[in-house]
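Read through the structures below before going on.
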Structure I
Amino acid sequence: MSDGVREAEAAVRSCYSTWGHTYYEEYYGSGAPYPPVHADLLRRLLDEDGAHTVLDAGCGPASFLRDLPKHIEGYGFDLTPEMVDAGREVLEAQGEPTDRLWVGSVVDPGAFQHPSGAPDRFDAAVCVGVLPHVPAEADAAVIANLRDSVVPGGLVAVEARNELFALFTLNRYSRDLFVERLIPTDGLRASAGADDDVDAVLAQVEGMFRTDLPPVRKGKADEPGYDEVLSRTHNPFELRAAFEAAGLVDVRVLFYHFHSVPPLAEGAASAAVRAASLAMEEDPEDWRGYFMASAFFVVGRRT
């Protein structure tokens, strides 16, 4: 594990250290600002697959595992000990074995093995809310670890934040995508003539977006917040290619958390916007998801 990965993990561990007992309610419970449509999507995938065992790599406080149907055995690990402790409390209250949760890193192949040694491999492996916090250099290792943790024909589902959504948001994410990923800034400067003001062009581009929005998410106490640690977005085309490069087959991209209008305009008709957005969730393969969904899964099978 490189120093860069260690530093990123230390910051993420600190970020989530105070979230153990509130994370589920904020993102999955009745207090969530948007229904946990991704959990419904995952359960549907597991049901269609006929999975009996599932590993949640980066399980948080058993956020997904606590709501699994009884015929599926759920196991999981998380980078943050406080998250694992909170998850074990939930499993204990449900009468489930608490040793099905343990502390581990998705970058470490050893973390994907249940401490007691059983099962050796799972019917399915899911990874939600984790890849944004993984340095780009470790993406391939994480995908390989997930692939190796399932049985032949087993399902792998990885969630990511959608980089292309920035084409729709018109905010600071858009600025970052345009200036840092789309516009060949170095090429502009290299080809600029005496009468070309490249800085003015770039300034005009930046002025097209509300770079003060959305607000930077801070921590609850002295720890860093979500936007103050590594929280990358991923290009769905590139992540799909990474799955295929890892030898996974039947690869699909499934979008969720649709926005029926750009976020800057949602407040003017919030009820209608929410209803229209939820209606779009019915088709996770809607091509508009490439631009209008803030998150997505890449799903594939081990050969």
Structure II
Amino acid sequence: MKYLRLIPSDTNFNFLKFKKFAFLFSLLILLGTVFSLLFNSLNYGIDFKGGILLELRSKNVNLPDINDLRNKISSLDVGEISIQKFGKETDVLVRIQKQEGDEKNQIKVIERVKSLTIKDYEIRRSEFVGPVVGEELKFAGILAVCLALLSIMIYIWFRFEWQFSIAAIIALTHDVFSTVGLFSILQLEFNLATIAAILTTAGYSINDTVVIFDRVRENLRRYKSKDHYYIYNKSINETLSRTVMTSVTTLIALLIIFFFGGAVLADFSLAMIWGVLIGTFSSIFVAVSLLTFFNINKGEQVNNEANIPEYERD
């Protein structure tokens, strides 16, 4: 049976030849992330720093006038505001910075905005996130990412060997940290949806890495007379078609969401697009390259291909 291949089955590219350049590229990304976090920090959304969120829908047939709405709300002297379209063309999302004082002051601002916009807009949703809740959500988000990384490391440790676990967790941390750096450098809003995108990226990346590692382990047992560099390169080349196919199909869906999904999904899809790209890069050039620093036991020799699916054979 013939299968669609974006990459020829007889590909024999020397990926490990470029491992130094790959490490240098990764180092530059991580250094850029560190400097950006030190000087720019993150543009925390209302989920983390607290504030007011209003979802409005225009009552008029015409599309909402963003500039007019911004001028109206700015006249209330409530500080920093952010207005953007999302969902339907008649919907807008209004974010207002946290006001000084207690929760009563936040509610007063919500009521003032409602009274100012009720003629032209329907108030579909209003929320207030306090600073205490924001800090709790921030801690919960960090904890979720750390627990995910730890759980993945333990899984890889039991699934393969400790050397594979170390390589996988370094590559995965590289992906997560660089995604955070992307939001810091571009000053995109960092919120709970971003945390979801990071965790999804981690899952995608480790799945890609596990596929390559599984082939590495099989080839280590199959080619006893070959050195580790040959085996690692062969394993990457044998899984390259699957890796590229998965990445391309995922990117197609994400690009459609990015361009047509509206402003609310734009940052989430951008994080996922970056995650797929950097995850594919790290699986091939970082995770496997890190294995070259370990002397991995080749185990018992296997001379048959009975356990390899037909579509993955040469």
Structure III
Amino acid sequence: MRSVIILGSGPAGLTAALYAARANLKPLVVDGHEAGGQLTLTTMVENFPGFPEGLMGPDLIASMRQQAERFGTEFRGGSASAADLSRRPFRVTIDGAVEEGEALIIATGASAKRLGIETERKLMGHGVSTCATCDGFFFQDQDIVVVGGGDSAIEEANFLTKFARRVSVLHRRDKLRASKIMQDRAFRNPKIDFIWNATIDEIRDVKAGKVTGIRIRDLKSSAVTDRPVDGVFIAIGHTPNTQVFRGLLDMDEVGYIKTHDGTKTSVPGVFAAGDVQDRVYRQAITAAGSGCMAAIDAERFLESTGHA
């Protein structure tokens, strides 16, 4: 029997673990399908407070993990495949084994949707990014392509013009899905141009270890052209990792867990933190902050039920 089980080992889960462990709750952290979360795919992190020179994403996660472990956090690999939230203790199935906890913190994050091509994966963090706020600064006076046509893509394109020389928005269709106000802003921006009815077949150059260009396929004519660029930002949406909890917790239409009064979900004793409930900010620091909130909320809940 656990006082608290934390699902996810990114900034939200690890911060929740740190606070829960310091409250002597002896939390169990389940790493999840992507141990360390999206930061493990990031190279240099320069916007996390307290590190003026920046640090590598995996190093930040390793330090947070070590800090949580120091105060008694227990870690185990695997990811949740089923859950019973109908009564306490809650039951969570982890790779076939059942763990029971009086409180549950869900910090399983959200996964950025990808193009699904091999060169995208190999160059992720080396010129390919899914976060303009995180990485835009590194593309001063360079040529960038943003893939997508929704609000997120257009917002990122506009943001990137603060740094880049030229931002090209590449979209599969001949018109954007973004809201009209976002479209108007992009169309008026002299640094933004558009590549319509197109997709990316290849991102170059893996051998060089950085992005040097893309191969574009016209979806109407099937013609293929090469274009030199310095960076590729994928902005085709995120998928919250909440499949296990569908039908068990209140969620929005996309699948993000709805929270109220901090990190409380629709089931008392179940809390959600980080990108799993945040479709707006999606930053390491905001995830960490909500992880702190979730641990404090869980501690107060356990005290109120006599299990702290």
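Source structure of the calculated read-out (helix-only ellipticity at 222 nm (-39500 (n - 2.57) for each DSSP H run of 4 or more, over all residues; to 500), -7500) within I, II, III: III. If distance in nm of label points 7 Å out along Cα→Cβ at positions 30 and 142 is computed to be 3.3, which of I, II, III is the source? Derived from the structure labelled I.
Every read-out reported here was derived from the displayed coordinates using simple, explicitly stated rules and does not represent laboratory data. It should be emphasised that the depicted structure is a prediction, and the values quoted were computed from it without experimental measurement. Cβ atoms are built from the backbone, for glycine too; each structure is taken alone.
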